[in-house]
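Next up, some structures in structure tokens.
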Structure I
Amino acid sequence: MEDISLISLGFLALALLATGLVAGIIAGLLGVGGGIVIVPVLYYMFTALGIDPSVLMHVAVGTSLATILATGTSSARAHWKRGSVDIDLLKRWWWAIALGVLAGATLAGNISGGALTLVFGVVALAVSANMLLRKDGAALAQTLPGTPFKEVMGFLIGAISVMMGIGGGTLGVPTLTLFNYPIRKAVGTAAAIGLIIAVPGTLMSIWFGLGAEGRPPFSLGYVNLIGFILIIPASTLAAPWGAKIAHAIDPSKLKLIFALFLGFTGLRMIYDVMM
């Protein structure tokens, strides 16, 4: 790691604090959280700061996974207390998700930053299209599929999520509700899935990033410690601001805003890679 000036370090800290504030406002406004907001904001913040493109996305993903360790624990505990975590499903599903996480994190640690950015962009576009085109209450089937299809779904959720630096909500909730799963249990169970993703995902991001050149200062592997320390309290502080705005806006418009946000982010990231 190269020496940096206090001014440069100050700019990095302010940028990461801003990341937490922006992520918190969007999370509170749109009812989402974790990496689906933090990763793209970090991506653009690091780009503006001139971080090496070869590691930029890896650090964004690793830092996001680390923040989910804190936010995901709080969320999962809250849903657990409300009885909205399906323990039986987790008992049958956790190993497939964890196996997917190991495979996805290994792949992410060995591919280029551009390929990782492309993964995020394509999946963000897919999630955006699902939100825009899928009618409320529409389901593919009335129950979850049996073995081995259920396990394959868990594997893919774990693998894709860890490569994107996101928790369980972005892919877990739409997947479960696609099979007529109650929305509250889907959200609560997805929060617990987020921890299954974040714990090994963070450790592997640290491992694969050890010694990598071009990382932002004060990074442990691909986890930026300044970002980890600043994003969590900033996003926690700002989330109620977004929630307050949300109460004054039509929920259908909120869904549209988030879908457009994801769609724009996905297209922009794909464009950055291709051009």
Structure II
Amino acid sequence: MTSVVVVMACHNRRDTTVRCLRSLVGQCPPEVSLRIVLTDDGSTDGTAAAARAIWPGIHVMQGDGALFWAKGMALAASAAVDYDFLLWLNDDVVLDPGALTRLLATHRALVGSGQDPLVAGALRDPLTGAVTYSGVVRQSLLRPTRFTRVAPAHRPLLVDTMNGNLVLVPRSVVERVGQIDGKFEHGMADFDYGLRARALDCAVWVAPGTLGTCAGNSVAGSYMDLTLSVWERLRLMRTPKGLPPRSWLRFTRRHAGPLWPAYWLWPYLRLAVGGMLVQSRRRVPRSARA
């Protein structure tokens, strides 16, 4: 019997979390056992009770509302025991029927390929069908912190790292790499994990096709929203869901090479200088522009 423990984190989006949990129903073939560990990060909308109604045996870890994704997932993973695989699953994912079977089959096909494989599942937008999350590859050696998302193919694809929305992590990889680094404030922990795995002679693959739906994050109201003032964008950039300096420092020091200080500083400098130039240009009357 193959044991899979699903690790998830949620906060105050009960209906979304419920849809995700319902999509797990029926995912297990007879030879697979499935358990779920969910970090409920201080939800006040009844998410935990709704989750227990769908999966009576679910193990709910309680957060204080300030964990965000990385810390929430790290807490959930810390409670996972006696498993052959962890399945990272974002609570806004709706799995296709048979998604888990396809991930496990991809892993079986890759065992013996030379490196210990973990397998990411690509996801698509529920309305447009466009790929929203997948594996990623570095753009070039000269831009070690810039990544390009890959579209899944009809065969497994080897990538540099991955989005953490849907990832099958075998125990053998966990024993080498450890768990998600909960010292990240929110994002970056998934890219960090894949890169650390690669450095320890593991391989990151994307399973064939897409395995479910997950809408991409909107830039509206984020630090990438060009309609906001540069000062508001800089404020948002420093929040956990932006590009928080401590987390970005942790990432660049690990993965950007000897020039990491420059890679750490560049996004903040680019936003500040570029944003001020754009605002200054907007204030100049059209008649006065060259």
Structure III
Amino acid sequence: MDTTAPTPGTRRAAVLGSPIAHSLSPVLHRAAYAAMGLDGWHYDRFEVDEAALPGFVAGLDPAEWAGLSLTMPLKRAVIPLLDTISDTAASVEAVNTVVLGKDGRLGGDNTDIPGLLAALRERGITSVPSAAVLGAGATASSALAALARICTGEVTAYVRGPARAAEMRQWGTRLGVTVRTADWADAERALAEPLVVATTPAGAADHLAGAVPKRPGALFDVLYHPWPTALAAAWSARGGPVLGGLDLLVHQAVLQVEQHTGHGGVPLDAMRAAGEAALGAH
């Protein structure tokens, strides 16, 4: 933890995770603070793993710290350390936002789910008759939670192995969305859906680029570096709308800044421009 003595009136927030050096969160949050005139606010990043998390959280001074952003592997590890957790976060057992009250109480929320919905809404996507999810895991469960609110029919999850298939079906039952699972070997079939959410690691879906249909629906690929992915580039070439990881990151960060600062009017455009500039510099 940074032990530098803060100047009076300073408010702090930070993103924690491991690895964390790649995180764009500092770029986005600092851009918001600058545009909002919050001169006394500072946002940093800290390399923190699950073992170090309890000690880091215990050392937060509520007179100085406003909150935290969390990435992997801390989204579930933080839950036992919290005093309260929102229904949204509880629904997927994942917290990416912590707010530290002046009384020292810690509240957890998940802004990935409403952020994903806001990104889709920005593109005019508010309802789909069916959808596909590529991959499993924490991001896939957040995608299912979002799809539960806009998908009127079935979601097909393309995964590797029966254990992950069972897990995705369980998440579907819990979140109130009908989930059918299919083998990853058949993932090309997913591309015919009106909305495809790709939650796989970099390179995992590259082989699907040659299978994009002539008139594709919408693709939401949660990666942001490298960008565009092979799948996203092929999708765009076919004229289909494409959303990327930066869209998700910016929209969820807007909600984090609102919760940490208590201010509305968070500048989405300034945050997106800062993120694009940072990615372009890589």
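We did not get these values from a lab; they are worked out from the coordinates using the rules stated. Every value quoted in this text rests on a predicted model; they were computed, and no experiment measured them. Cβ atoms are built from the backbone, for glycine too; each structure is taken alone.
Here are a few things to note about the model shown:
- Origin of the derived value 28.5 (mean count of other Cβ atoms within 10 Å over residues 158-165; candidates I, II, III): I
- If Rg and Dmax of the Cα atoms in Å, for residues 142-213 alone is computed and equals 12.1, 35, the structure in I, II, III: III
- When distance in nm of label points 7 Å out along Cα→Cβ at positions 110 and 174 is computed for each of I, II, III, the largest belongs to: I
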